[in-house]
Structure I
Amino acid sequence: MQTFDLAAEPLRDLNQNLHNQQPGTNDAGWEILNPKGSHAVAVGVNAPLDIHVKGNVGYYCGGMNKHGAITVHGSAGPGVGENMMSGRIIVKGDASQYAGATGRGGLLVIEGNASSRCGISMKGIDIVVGGSIGHMSAFMAQSGNLVVLGDAGEALGDSIYEARLFVRGSVKSLGADCIEKEMRAEHIELLTRLLDEAGMSNAGPEEFKRYGSARKLYNFDIDNADAY
């Protein structure tokens, strides 16, 4: 395993070293020490590396991740996993706002709570949150799955497209065009898989409610003008 100490070496060198790694490398294991809230840690990873960040990180950790498996042994600032393409990111603590924003693929796991706008404009990513999420989460969420074992704040799924939202706890309010939907057998199967992949299979899929688009805002309708 490669060890990189951010207290002794610059962040730019860390990310360049990670970018230099090619698929099939023997240096797939990385341990990053003393992040101390640094921004943009392990962004743009493009190889199947196993990266462990030992501490808290700032903005955009793991942004644009592709193939990498990144574990943050602490909490993360805004935009963790922003626009990730594939791979896996696990945050052992809490995450700040817009976690997984615009994510196109892969799995983002937040074992603690996530703040506002979690999964905003998600485009295929799977996000599993062990705690609760803040307001305006999954705003304009286009595709993918957001699973919340705790509660959801105000305006969940506002202006949602075809993403699927699963919440075990209470929802303070639903956003425009977001409604509760039937939990069918295929959703139970999907949720079972996601909980298992996230290491949270102790939560039963039958405990969740599903939310999604009512599909009334896809085309302008004068009767819905106040909702636009």
Structure II
Amino acid sequence: MYKLYLVEDDKGIASAVSELASSWDLEVRVCSDFRNVTTEFSEFNPHIVLMDIGLPFFNGYHWCSEIRKLSSVPIIFISSAADNMNIVMAMNMGADDFIAKPFDANVLMAKIGALLRRTYDFGSSAPVLSHRGAFLNTGDGSLVYNDQKIDLTKNEYRILLCLMENKGKIVSREKLMERLWETDAFVDENTLTVNINRLRKKLEASGLFDFITTKHGVGYELIS
């Protein structure tokens, strides 16, 4: 089932679109926190986004640009501000399509369906994992925090991926080493410690202090 993330502050429109999309077998999440759209986006990990322009706190252009830093997921703008300037700006910000309000329900669903087929018939979108405002893109192995891209080595990425996939759990040193061995990156106890320490320093240099905690004799865990 494809997942649709709807960023629309008009409750009537949001309810109507949500009901319509659900009837087409789409799993829908309507934005509930317009201050933290990217956090909701990464938690839901949708296949497509519908975005209004006029939103509380920050407009749709801002959030389109922020999502584009994390993902190449298809984005369709739905707005009554359908003049050429807004359409061009939406496309320049990274949108894939623009539908003017009021719109025909069948046209909206046809465009969503076409964009989903065009995007996912050729491979699935890589998920984005998040923790404490840091976003890990599993497609390109990048970590983004406060609009800053943090470069990771392959081992650092794999360690962080394993920890973020197991948020709320302690990950043993053995499990981390097994994950690295699976990718032909042989490591021993000392090498793992060195990689963890280097990763911590990179995170702290970007403002992510106390991100990974050591559970002595057990393993490692992400700190909430």
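No value in this document is a laboratory result; all are computed from the given coordinates. Given the structure is predicted, the values throughout are model-derived calculations rather than measurements. Cβ atoms are built from the backbone, for glycine too; each structure is taken alone.
Here helix-only ellipticity at 222 nm (-39500 (n - 2.57) for each DSSP H run of 4 or more, over all residues; to 500) was calculated and came to -13000; which of the structures I, II was it taken from? Going through each structure in turn, the value belongs to II.
Hey, FRET efficiency 1/(1 + (r/R0)^6) of positions 34 and 210 (r between Cβ atoms, R0 = 30 Å, to 0.05) derived from one of I, II reads 0.10; which structure? Source structure: I.
Here log10 I(q)/I(0) by the Debye sum over Cα atoms at q = 0.08, 0.14, 0.16 Å⁻¹ was derived from just one of the structures I, II, and that gives -0.35, -0.88, -1.05; the source is II.
For distance in nm of label points 7 Å out along Cα→Cβ at positions 10 and 42, the highest value in the series I, II is held by structure II.
From I, II, which structure was relative contact order in percent (Cα under 8 Å, 6 or more apart) = 10 calculated on?
Computing relative contact order in percent (Cα under 8 Å, 6 or more apart) on every structure in I, II gives 10 only for I.
Looking at mean count of other Cβ atoms within 10 Å over residues 66-73 for structures I, II, the greatest value goes to I.
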